[in-house]
Structure 1
């Protein structure tokens, strides 16, 4: 589920962005109980400090709702060492196949030479 709802009703006192890009939303209710909620990186918040929210009210925009005009946020690439390892593995498989073909040709020559005696 990509829409994060408020854990309690009350007023938003503070919104802070952490080092990893996550947002922390602090909500204080009428009795003074303060809760904080973490919203993952990449989600756009629809609320700001000072807003009054109800329980389970959406705090961010649903990134899956859309169609035309959806924005691309980022591309996650694999670890470069995995790609290099895969290329080295493919090279070893290729060399093994070539060596097996050469060995087969060599064996066929030896069999052909033995038939001539």
Structure 2
């Protein structure tokens, strides 16, 4: 039976932060999105978003080496929390009560998974 190392959980958390920046840059880059391949290649914000996603995946895959999928995968949901905070700060998006309840629910769920493992 494999035990999930704390180091692997930390890697997942770092990966979720990096992946959240990926989502942010994909959103920003999507403003200039077109069907033109040359414009897509020159859209550095879109490319940066993709690179952030690839980098976050590398952190996640590395974490899987030292941890159980059933423990690590729920921790990826913290990415939703980071995206909310980044979108408020950089995109001026607003949060309402339901969104805050959702964030609190995610944090409680992650805590329960952590305690259970």
Structure 3
């Protein structure tokens, strides 16, 4: 598994979550199995250009988006994947909701003795 496969998979996941779709819903739109979407998102396999084009169309996203990759290799891939999921989730919220989440996190981390 190369870094490119992981990065394309992370992009697919991020955009899918932003669009509030499940893997099953995306698989149905693209006409592939849920396992295929899962493997692509995890970077276990890389999609053909045609499959990636179908994913882009299904997510109403320009195909080039999947090739806007970070040249740096993330030091902690699990961290980067979770951060990507969190970013995708936050993009679905209003500014008011994000501010509220920030306030809640400040309270939680202060109680844990962590700075924010």
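The table that follows gives values for the structure above.
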item: Computed 2.9 for distance in nm of label points 7 Å out along Cα→Cβ at positions 47 and 79 - originating structure among 1, 2, 3; result: 3
item: Entry that produces -26500 once helix-only ellipticity at 222 nm (-39500 (n - 2.57) for each DSSP H run of 4 or more, over all residues; to 500) is calculated, selected from 1, 2, 3; result: 2
item: Parent structure of the calculated result 49, 29, 24, given that Cα extents along the principal axes in Å is the read-out and 1, 2, 3 the choices; result: 3
item: Given 35 for relative contact order in percent (Cα under 8 Å, 6 or more apart), calculated: source structure among 1, 2, 3; result: 2
item: Origin of the value 5.3, where distance in nm of label points 7 Å out along Cα→Cβ at positions 23 and 95 was derived from one of 1, 2, 3; result: 1
item: Distance in nm of label points 7 Å out along Cα→Cβ at positions 7 and 87 from the coordinates reads 3.5; which among 1, 2, 3; result: 2
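Computed from the coordinates by the stated procedures, all read-outs in this text should not be read as laboratory data. Remember, predicted model here, so these are calculated numbers, not experimental data. Cβ atoms are built from the backbone, for glycine too; each structure is taken alone.
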